[in-house]
Structure P
């Protein structure tokens with residue numbers, strides 16, 4: 001099978017590299033710098049194992065990258081649309097930034113080719129494309145990658161959701177997904193598109209719900225982690241429920257689908273109450289760390305506060321939509337002296353202005369009146385906390401997800417604040 005992957009940032013580069021272990025793959029992107037980097041064996045962002053996988057595909061000659069749609073599409077059996085859909089500050093998807101390169105590519109595709117859409121696009125996108133390009137078959141398979149664990153989640157998926165209008169292309173899709181998914185669930189195209197919206201919104205609802213419970217726990221002496229354990233023991237909820245009290249969801253991935261469904265309801269004249277409230281609740285919870293600092297330190301102006309971790313998630317170097325960056329901006333606006341450290345960040349983004357980038361954990365915490373644990377890098381657990389904590393002016397740790405709970409609990413004098421625990 002010949003697979004052409006269109007869009008080569010995170011989703012696309014992982015898709016192309018993983019598929020090249022089983023098929024002939026051409027990666028297509030109209031950004032020359034990205035393609036040049038990939039042809040040199042370098043992924044466009046940090047993802048464990050991805051550089052090695054790309055290099056292996058290039059060496060086997062089963063993987064190549066180009067900016068030329070004519071070359072990329074010449075022998076394609078499948079065109080896999082794998083752009084990471086940008087999200088604006090209101091968590092709205094920039095759909096045209098994905099459809100524009102697709103429209104640029106389709107004229108070079110052989111008639112009757114299957115176009116598989118994994119980019120996160122609103123329900124109804126495939127139906128619109130079918131009307132615009134009746135000479136092609138369109139299918140939807142929502143992506144399910146996780147930054148920092150993308151290769152494993154792609155290659156060992158529990159199931160693949162695939163929406164397709166006709167049975168004619170099902171054997172091709174079965175061949176495509178068989179190496180990666182234990183189960184393939186076929187459904188109509190709109191249902192597959194809606195699954196992604198509904199799944200992310202349900203996960204977002206779970207996060208927002210348990211964090212509201214957790215904030216109430218802080219007032220009454222309950223421990224939200226124990227409450228979560230009790231909930232998961234209920235058979236109607238289950239042990240894998242997304243009910244871990246901690247930080248707000250960030251990055252735009254979950255919020256994008258909440259916003260998409262809210263806008264869809266408004267467009268169709270359908271009143272929904274729960275879905276819009278998810279984002280309202282999460283937006284409120286985003287300020288938890290800042291409020292906790294104020295509750296312990298009072299007026300923050302002039303105080304030094306350390307931030308550990310800046311990237312969106314561990315094992316990546318992306319700062320896009322990072323909750324840590326947002327917190328740093330809040331602290332700077334409040335007159336705080338901010339010192340931050342992240343093992344994957346060598347330069348602070350311009351919006352952090354006067355913040356200082358520390359050389360290591362000790363440097364970041366020296367003289368600080370509090371530290372906020374934002375990105376949960378394993379290196380932080382291995383730090384020599386008994387030597388580092390005496391460097392602080394006041395050992396207050398704001399650690400939403402209790403990431404350092406075990407490391408700090410035996411050290412006297414440390415105040416460890418987490419979501420859902422007074």
Structure Q
């Protein structure tokens with residue numbers, strides 16, 4: 001039979017099942033997160049049944065349900081309609097790139113040119129999830145050089161700060177792609193340049209993302225205390241920006257790998273509360289935007305590490321759903337790869353080697369990947385393979401393939 005309920009209704013039921021809750025127990029958990037007294041229990045159970053059958057909760061109940069499941073409202077429920085940021089970017093930059101470049105050759109720069117450069121930087125950051133790394137690196141570096149050259153021109157004070165900030169954003173993007181491709185030392189130098197530009201421009205958001213990159217670098221090389229330090233420095237630099245949510249998530253991932261379950265929950269709840277209070281982003285594709293589906297991705301990683309397999313699997317399936325179009329095209333191939341690793345880990349723990357191998361192999365297949373992150377998470381699947389299936393030929397083949405990938409990038413062997 002087909003399940004024609006809305007996606008959010010199926011997710012509520014799946015989240016409840018992952019926790020082994022009855023509907024009565026779910027209602028009691030809901031009550032604990034409510035800001036005011038709720039109706040009697042039997043009435044709320046009937047209400048819960050209606051929600052799971054597909055009747056949309058009102059705006060009062062939506063954030064309470066999300067908090068009950070440890071996430072944010074728009075990770076479960078549809079976001080309000082918004083303007084189409086992608087079409088705006090394409091309209092502003094597609095055929096006008098040559099004009100932008102020609103304007104950059106003039107002795108002074110007008111605000112229209114700076115607006116076009118902002119949109120171009122946004123477009124490049126929006127292409128991060130799927131554009132081939134080599135191509136994005138070339139384009140990112142080209143635009144970074146063009147923007148840096150503007151410092152030699154006649155600029156007002158406001159324009160000077162804007163150019164510094166744009167240079168910082170492009171440096172962040174280039175550094176991320178350099179790290180994805182395994183060029184660790186170049187990535188760190190570019191990250192440092194972005195932080196310097198942010199400080200000169202007094203741009204807290206760019207500074208926060210530079211610290212977030214440091215946390216990411218530390219996470220993938222096994223420096224978990226370094227992650228916590230970088231996350232705290234970034235949160236201090238940009239406490240009111242979306243990057244603070246991602247910093248809290250990186251901290252949670254580090255605590256999970258250090259085995260401190262309590263600190264994992266504290267960090268995730270801190271990030272969840274911040275994200276719940278922020279406006280819904282207009283351009284969800286931008287790499288430097290934290291959206292509700294990213295929060296599911298962060299939580300998935302943490303729950304896998306602390307052994308909450310049902311929750312990890314439920315969130316992995318949600319990450320794959322959110323990261324894949326109806327026609328099967330993957331909008332978020334790197335997140336999807338790590339979701340498949342999670343499904344592989346949970347399958348291995350349940351004794352399903354065949355499914356674990358399928359998921360593990362699929363995770364390694366994508367053209368667009370973040371090699372350091374993929375090596376880090378895949379090693380967790382490899383550990384389960386060695387522990388449970390070391391004599392199986394399929395497991396040995398998978399381990400050999402993963403070892404070969406790791407040898408190509410020796411700088412990402414966790415300490």
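Out of P, Q, which structure matches 5.3 when distance in nm of label points 7 Å out along Cα→Cβ at positions 184 and 392 is calculated? Attributed to the structure labelled P. Could you figure out which one of P, Q the value 3.4 for distance in nm of label points 7 Å out along Cα→Cβ at positions 24 and 128 was computed from? Answer by label: P.
Source structure of the calculated read-out (mean count of other Cβ atoms within 10 Å over residues 8-15, 19.9) within P, Q: Q. Kindly point out which one of P, Q the value 31, 18, 10 was derived from, the read-out being semi-axes √(5λ) of the Cα gyration tensor in Å, for residues 248-351 alone. Comparing all candidates, it corresponds to P.
Taking FRET efficiency 1/(1 + (r/R0)^6) of positions 40 and 376 (r between Cβ atoms, R0 = 25 Å, to 0.05) as the criterion, the highest value among P, Q goes to P. Which of P, Q yields 0.05 for FRET efficiency 1/(1 + (r/R0)^6) of positions 240 and 304 (r between Cβ atoms, R0 = 25 Å, to 0.05), as computed? Going through each structure in turn, the value belongs to P.
Can you tell which of P, Q yields -0.56, -0.72 when log10 I(q)/I(0) by the Debye sum over Cα atoms at q = 0.14, 0.16 Å⁻¹, for residues 16-111 alone is derived from it? Derived from P, not from the others. For helix-only ellipticity at 222 nm (-39500 (n - 2.57) for each DSSP H run of 4 or more, over all residues; to 500), the calculated result is -23000, so let me know which of P, Q that is. Structure of origin is Q.
FYI, it's all coordinate maths here, none of it is from the lab. Fair warning: this is a prediction, and the values are worked out from it, not measured in the lab. Cβ atoms are built from the backbone, for glycine too; each structure is taken alone.
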